[in-house]
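A.B. asks: Once you scroll down, you'll see the structures, which are given as structure tokens.
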Structure P
Amino acid sequence: MEKTGMEQGGTLPLGKVKALVLTGLFAALGCVATMVLVVPSPTGGYMNLGDAVVLLGTYLLGPVCGAVAGGIGPALADLLAGYTAYVPATLVIKALMGLAAGLLYRVLRRRRWALAVCGAAAESIMVVGYWLYDGLLMGSLAGSAVGIFSNLVQAAFGLAASTLLALALKSSRYVRREFPNL
């Protein structure tokens, strides 16, 4: 019976260690990006730079690691910033954003417009997800609709920033070699 890396001495294969470290790094970057620029929204939440990191992390790391990092980082930011009511929603919504963008990007990545389409699909999950969650918190979907505009602004910025950053990184042979998902 062949032994795995964990059974041989408690270590992970280098590829798994790299994936774990990069996932943690992008979770930390997502947390920081979410907390750096905070613009309060009408529903009690806030607009931030985190979506750009969620999407970029997904394009670089792939759908699963991107979803994990994308959910944990911004959820941790909500916890640290005192928005505890939003932690579970952020964890799920941002993870779904990353998963959707990553899976769609696997299918479309050879097309020039893939980043924009994948980002738009992911951001629509964010806008609808927070609208529904705010509706749950407020007891009114009509009342929570007031937050849609600020979420659309955040979505547009996250989409534009992640697309521009991904295109710039994609032009680097080194980045393409180190991050084959891009």
Structure Q
Amino acid sequence: MDLISEIYEKDIGYKHENIDISYKLRKASRSIVLNDSQKIALLFVSKNNYHKLPGGGIEAGEDIKIALNREVMEEVGVNIDVLGEIGTIIEYRNRHELLQISYCYYSEVKGAIKEPSYTDEEINNGFQLKWVTLDEAISILENDKPDNYLGKFIQSRDLMFLKSAECLLNSSNI
């Protein structure tokens, strides 16, 4: 999978400091999920005023695509067929001593759409599922104003994924 970008604190408006950090590694998978109307799933995190693509952490020993299907079922309420790769983004979240590698795919809904099953943390963060066009998703993320550190990383990362998907999907006529 191609590397799209690496995101550092300086890229999201924080002062860059040359410090030695021992990062904890977190791997995650996420997807641009298309429904029958060619709209994509987008999650609004109302507590911190940003949107994100569905997906999340890959558990130890778990296959990336199995983790992706699990996360999409939890957050969107659908099974998916993975159609292809978008790319990888690496985030250096110094304040959390975390290096996150996110693998992004594009997929389509397979079967019925059910209710998401959010975790308590996701409920407390005010997760709300929306279905929007790819262009609308890009515009929404470009105009988001996350009010926290994590939200700024997520906004930057997912906007890069969406723009990469736009180029890929337009060139392949999917």
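Any read-out appearing in this document is the output of simple, stated calculations on the displayed coordinates, not a laboratory observation. Because the structure is a prediction, the values reported are computed rather than measured. Cβ atoms are built from the backbone, for glycine too; each structure is taken alone.
A.B. asks: The value 1.2 for distance in nm of label points 7 Å out along Cα→Cβ at positions 95 and 151 was derived from one model only; which of P, Q is it?
C.D. replies: The value was obtained from structure Q.
A.B. asks: Of the structures labelled P, Q, which one yields 22 when relative contact order in percent (Cα under 8 Å, 6 or more apart) is computed from its coordinates?
C.D. replies: That value comes from structure P.
A.B. asks: Comparing percent of Cα pairs over 17 Å apart, for residues 63-118 alone across structures P, Q, which is largest?
C.D. replies: Comparing P, Q, the top value of percent of Cα pairs over 17 Å apart, for residues 63-118 alone belongs to Q.
A.B. asks: When helix-only ellipticity at 222 nm (-39500 (n - 2.57) for each DSSP H run of 4 or more, over all residues; to 500) is calculated, the result is -9500; to which of the structures P, Q does this value belong?
C.D. replies: Q
A.B. asks: Work out which structure the value 2.9 belongs to, where distance in nm of label points 7 Å out along Cα→Cβ at positions 15 and 31 was derived from one of P, Q.
C.D. replies: P
A.B. asks: Given a computed value of 3.5 for distance in nm of label points 7 Å out along Cα→Cβ at positions 47 and 135, which structure among P, Q does it belong to?
C.D. replies: Q
A.B. asks: One of P, Q was used to compute FRET efficiency 1/(1 + (r/R0)^6) of positions 39 and 111 (r between Cβ atoms, R0 = 30 Å, to 0.05), and the result was 0.95. Which label is that?
C.D. replies: This figure was derived from Q.
A.B. asks: Just checking, which of P, Q has the largest value of Cα Rg over 2.2 N^0.38 Å?
C.D. replies: Biggest value here belongs to P.
A.B. asks: Given a value of 13.9, 43 for Rg and Dmax of the Cα atoms in Å, for residues 79-158 alone, calculated from one of P, Q, which structure does it belong to?
C.D. replies: Going through each structure in turn, the value belongs to P.
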